[in-house]
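The structures come next, written out as structure tokens.
What follows draws every value from the coordinates through simple rules; no lab data is involved. If you're wondering where the values come from, they're calculated on a predicted model, not measured in any experiment.
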Structure 1
Amino acid sequence: MRTSLFDLDGKVALVTGGSRGLGLQMVRAFAKNGADMIIASRKLDACEEAAREVRGLGRRALAHSAHIGKWSEIDGLIDAAYETFGRIDILVNNAGMSPRIPSHEMPETLFDSVMNLNFKGPFYLSAQVAKRMMDGDGGVIINISSSGALVPLPEVVPYSGAKAALNAMTVSFAHEYGPKVRVNAISVGPFLTDIAKGWTPEARERSNNALGRPARPEEIITTALYLASPASSFTTAAIIRVDGGMTEETP
């Protein structure tokens, strides 16, 4: 249900990793609240399926295949977005990966892939879009970070480091491209998305956080809508924790 508080009528939103998990939840929420959508991920078929769902809600949608860890493919995504809609008002850097592997066994190629997808790509995409936003009517950037940056876990050092860099980038870009561009991050804890299929049954039911459980995917929606909409007009350079009150390692 659309509410005036989170009204996104006339806005164009780009969500990376938008064909599944938290990205798809945000795509649906933004479209239901009036935004036209650009859905990017490596799997075009999945993006097209999400785009059809957006069109079914009466909004325009562009599906685009891009590897967010590769700057050349990001250029193609930006070009397609501006050719189709003429602007991007909301950018959500959601695409990411977090393979768990003992640090002494980490191959250089995997290390680079994790850093590229979780930090290098979002850095380049955000910088290019933020400059256009700053030169135009402004906009909003939302970085999907992780509690792993605040409560680092073993065997995911590159991922935690990349998300810590993303947090730092959030604050830096808020000052570099403000006041016309607001930049914030959502630091997510354990969510029952596709990644949870590899968890133990206990981990899918219980977490070491204040609420004692992992989150349902739709529990990202309200925070994302708040940051994407004028409801957060005085919020920038913020890292908002949506982790159930996490204070220690989650199994």
Structure 2
Amino acid sequence: MVDLYKVDDLHLSVADMTAKPLVGPARRIEILHGLSFSIPKGSVVGIVGGSGSGKSTLGRALVRLLEPSSGAVIFDGTDITHASEAALRPLRRRFQMIFQDPLSSLNPRHRVGRIIAEPLRLHGFDAVADRVGRALDHVGLPRGFAGRYPHELSGGQRQRVGIARAIALEPDFILADEIVSGLDVSSQAQVLNLLEQLVRELGLTLAFISHDLSVIRRLCQRTIVLYQGKIVEDRLTDQLFAAPEAAYTRELLEAIPLPDPSQPWE
């Protein structure tokens, strides 16, 4: 398979604002430590780890919401590691992000139709109203929802609006950051089924960030396990569940609730 992303020796540090000195710049804290991996076109890759593992930081580096300190992030043959905003502008349509909390990522003062339409207008798409309608069709929401406000929707419906906004731009890659963590079990299953369907129908490449390996197992062909900003495993998901190599992976697997605790997670 052809790689859509290639990441080589990626490091990313941020300023420590909790201990900012009176004089001079704040000290830097390295969040990601020399990550290297690839994401083939059309694949569904899970990025998993506990709180503070660096998984969301990695996701934001992939879509260049954060600029890496060093290393390389190559998107479809183009080095975007330190690309300027002007250079990134024509590429931004092609990699989209769905955020964990739709209430904070959807403008509460705008109706759903405008929320989906504004990025389309920003990127110069025509027939915007028709594209908004088709995006709602894709995520299983009635077109009449275009006239509703986010607060009038359920959590699962709001997350579908976030997905619709992303796919309306016809991207090649979508990063989904903990997008089912705030939903009930039934809504989680519906959103995961929807993502599977969209990957098949639209030919998307998907990176799915989660702290929950049971969700990763349900959706992802391959899993990258992060611990303290480092990759401890990068394997096919079935292989990882059958025979985890890293102690941290085993801890994550043991944390998955089981109907019968006497049964192993295989």
Structure 3
Amino acid sequence: MRKNKSVLLSTPYILWMLVFTLIPLGVVGYYALTDPETGGFTLSNIWELGKYLPVLGQSVLYSLASALICLILGYPVAYYIAHRGPIVQKILYMLVMLPMCMSFLLRTLAWVGLLQDTGIINSFLQAIGIGKLQLIRTPGAVILGMVYNYLPYMILPLYATLVKLDHRLIEAAEDLGCTPAKTFVKVILPLSVPGIFSGITMVFVPAVSTFYISQKLGGTDTVLIGDLIERLFKQGDNPNLGAALSLVLMALVFVCTGIMSRFGGEEEGGVIV
């Protein structure tokens, strides 16, 4: 009886996964392994991916850089929020989530207005006599856009981990003579490893597949894997090759997520050295 009830309750989820996950993945796999002209089975699309490895490498590099910067910026913010009172925590938590309520496109376009040659920042620099700087259409602008858009995805899991830390362990370390810095390195940081891995995963996965940020803030030489896939599908040049690239990107995301989950899972209870 209980088994039948469990199957019944899981049916909506199974149908959801089938319709919106497994079937789309099957369609992508079908186009990735078929010839665009004859429709027959072929591996030519897969073999052709070798020439796009520099684009994939650049995408991974930008995503890792943005994840690292998000970690450096997000950890102190999450730590500060976790050590405030309940009411202040709720207010600060809401402020972190507030930008996510705005359209992703509008947030990116706002940076275009700030960084462009006639934008607010360059206008201010000219007014104080520094002159214009090349702020937009640079790799730095792309990474800045990623960091701004995905920073909340780093702060939230870190906060969720830090707020649940057992403060008795911190008090014990202080009673044993640890300085605040040593307490952080020996106790707090190891215990927050699961949140760190979760945050890196949540930033890296959307960053590696993004395309709008690079189009608006990057230059002509800033082409990421998401831009390439969009062109192949949107312009109709070779959707089969685009499907093959999507398949490789999905595999990369699954592998990275698995690695992060593996290491994060091993540190579930935290390690105190």
*A value of 27, 20, 18 was derived for semi-axes √(5λ) of the Cα gyration tensor in Å; which structure in 1, 2, 3 was it taken from?*
1
*Where does the value 23 come from, among 1, 2, 3, when relative contact order in percent (Cα under 8 Å, 6 or more apart) is the thing being computed?*
2
*From 1, 2, 3, which structure was helix-only ellipticity at 222 nm (-39500 (n - 2.57) for each DSSP H run of 4 or more, over all residues; to 500) = -12000 calculated on?*
1
